[in-house]
Every structure is written in C-alpha cells, then in structure tokens.
Structure I
Amino acid sequence: MSDLFASAGLEKDAPRPLADRLRPQTLDAVVGQDHLLGEGAPLRRMLNAGRLSSIVFWGPPGVGKTTIARLLANHGDLDFEQISAVFSGVADLRKVFERAKARRAAGRGTLLFVDEIHRFNKAQQDGFLPHVESGLITLIGATTENPSFELNAALLSRAQVFTLARLDDDALEMLLARAEAEEGRKLPLTDNARAALRVMADGDGRFMLNLAEELFAEP
C-alpha cells in the first residue's frame, strides 16, 4: 500500500505545515463529506463493492479533494501519481503514462490525480481517454469549476462526478480541536474570536488551519 508521505514526496520527519500534519490517514477521518463517504453514500458503496472507477471531484478549495484521492489510492492498493494542470503539459503526462505502463507490467495499478483538470485544453483532456478505457490508469480529476461546462463530454462520460461541500461549522470546529490536540495546547482565542475564525474560513479547512498555525506561532 502506498504511503501517504512517500506519495507526497515527503519524509515522515520533515517539517510540515499544520494542515499537512493533520491530513486524514483514513477515509473515516475525513470531515464534512458524509454525503459521499458515510455509510451507504456513493463513494462508500463503490469501495464496499471493490471497484473504483474514474472520478471528477467538483468543489471549492480546502474541502479534501486531494486527500480523498490519496486515500482512495491507498484503499485500492494503487500507486498514487499527482500532477497539476496549471504546471504540467503533454510531456509530463507522457512520463506518467510510461510509469503506469511499467507498473502494470509489474502487476501494479496507478491512480492519477489531476488537480485543476479544467485547465487542460480539449486535446489534452482527450489524451486521457485511451488510458482510462484501457484501465492503464484510474483517473481522479479535481476542479473548482462546473465540470459540465469545463470538461469534455467524452471525458465526463467515462467518469463519475462527485460534488464536495464546503465544510460546515461543525466540521471546521472538529479541525480546530484536532489542531489543538496536535499542538498540545488551546488556541489563544475567546469563544467569539473562535467563531469568527470559522466564519472567516468560509468552509475552507486548509485556509483555517493555516490561520490557526499563525496563531499558535504567536508568542
């Protein structure tokens, strides 16, 4: 099973931001997405059935798209590859597909996570099709834009679209409690200031944890 630290290119003892240290290590630890991961929910049913199809995650920043993709790779015992459509091009994709072919020859599967997949143009999106159809890769794309308008119909027909929700107040409070447990101390905030921090986050867990880390760093 792929290690989450290795798949992120990190050593386990390397200094890491609070949000990364609190990245869930199991699907049950993911907050705010029970409509997808709760008992009887679509993703949970897919996993219980022992099948993982290609997926597009649509949702705002900081709600767990990358984390869930990594955990799905672990659950399916697949090697995790991650690229960003902002920084990657055809040459990068070709290298990913070559590595996936080598893994398949060795009996291993590949989950390819493409962040901001809507940034790829039509030709680049079409380039995924034969590799998805052949089973060379399981594709998980993440987008903050409506995939019905931003992704090719051919690609959408080969993937299931799941919408991730902004984290609600309860989910954000759970993250703050985990941050305090990780740091071993309470945030230096009144109840009103704590509530204001959650409002300021606007459903973005990563943004809120970055703010919390700054508060922990204050003398």
Structure II
Amino acid sequence: MNNRKSIKEWAIDDRPREKMLAKGPEALSNAELLAILLGSGTRDKSAVELARDVLGLADNSLKKLSKLSIHEIKKIRGIGLAKAVTIVAAAEIARRREGEIDNDEEIIKNSQDAYKVLLPMLRDKQYEEFCILCLNRRNKVIHKERISSGGITSTQIDVRRIVKLAIDTQATAIILGHNHPSGNDKPSESDIDVTNKIFHATKLFEISLFDHLIITQQSYFSFMDEGIFNNF
C-alpha cells in the first residue's frame, strides 16, 4: 500500500507554489524552484523529488545544470521532452539575462569591456562557438551575433559573412570572440590565421578589427592586448 502524500496533501508551507506566494521566491530551495518549472511529478515521485533527481545529475550545482543538454536531462526517469526543454530554456534565459547590460555599459573601451559582453554568449558552451560584436563610431555595441558553432576543438569561420554583417549593420569596427572549451586560452595557428584574414578583409571597407578574444571559463586572451595585430 502506498502511503505517500501528493504535493496537494502537503502543508501549505511545503508546497512550492503556495510557499512562493506566501514568502517570495527567495524562501524556496533550488529543488522547489525547479519543481515549479517541472509542473508535476510522476506516479512514484512528487515534482520536488523529481527536481532533486535532476539536481543530483548536476551534483546539485546550478552552474553544472545549465551545461546539461536536453538529451542528458531526459535520461532521468520521469523527465520527458517537455520537462527537459523547459529546464534548458530556463537556463538559457538566465544566461541571456547576464548578457543584458545598461546603455552606459555598452561602450567598449578595452578588452575587459568586450569580455563582459561576450562572456554570457560563450559561457558554458561544450563546443567552440564564434561571435561578433559590431560597434559604431562611439564604440557602442549596435549588434551582436553568434556566427558559427563547431566541434570541441574548432569551428569554421566564413570571412565573407563577417564582412557582410559588419557592412549591413553599418559598423565602423568589430570585435570577435570565440571560446575554447578545453580551458586553454592561448590562440592556435588557425586562430591567428583566420584573424589575420578578417583583419585585412574588413580593412578594405574601412572597418576596424578592434580585438579578438578567446574566452574560457576562467580567463580570456586578447589579441589587441598581446600585440598580435602588430604582426599582421
């Protein structure tokens, strides 16, 4: 005989939705917040218990949870496609929220400013991705876009697409950024070669390549700061 209580039978303070309404979201545990996203549990587990299983898959780390794919989350019994998609969507919203900056902070003065804009676009990615920031004459970011996504160690870059995007957005300068999932922030010969090509291609249209940042979870490498452009 199953003596388990459903969430509806729990005390009000133990029900995630009611607890949030009564005490605010800050009062909820990570599992309770995640349970609200899941919406329901299974015949054998409540939504909170199912949420704990999901967190357990990520060692109870929200940071690790944000890196999990839909396929990985679906491995948990009771998590179907809809629930897995909801979790990944919530993680992406959080990531994009970090990428939203105030107008006063959109002016790129140095590599650190560029890093702050690029990091939310490239953080927690398991594969190499390549992004571009388009700037106006005041060095304000007027457009940002993910150009390509590749494998663990490389991604293919279309120089013509980058030049076209810069022209279409009427940018006077661009900043490039890509991640190294390996954690090594040093540029490869391929990184230097493609940057050289983009540097000279944009120069033909009087568009400046201000910098190219290689971003890892812990650090970044700036082509401008390291003087690599001086060799082009």
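Bear in mind that the values in this text are calculations on the coordinates, not laboratory data. No experiment lies behind these values; they were computed from the predicted model shown. Cβ atoms are built from the backbone, for glycine too; each structure is taken alone.
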Open item on the list: Say we calculate relative contact order in percent (Cα under 8 Å, 6 or more apart) for every structure; which of I, II gives the highest result?
Closed with: I
- [ ] Kindly point out which one of I, II the value 13.0 was derived from, the read-out being mean projected area of the Cα convex hull in nm².
- [x] I
Task: Label whose coordinates, when semi-axes √(5λ) of the Cα gyration tensor in Å, for residues 94-181 alone is calculated, return 21, 17, 10 (choices I, II) - done: II
Task: Which of I, II yields 17.9 [mean count of other Cβ atoms within 10 Å over residues 110-117, calculated] - done: II
Open item on the list: Given a value of 25.0 for mean count of other Cβ atoms within 10 Å over residues 174-181, calculated from one of I, II, which structure does it belong to?
Closed with: II
TODO: Assuming 9.2 is mean projected area of the Cα convex hull in nm², for residues 38-157 alone as calculated from a single structure, say which of I, II it is.
DONE: II
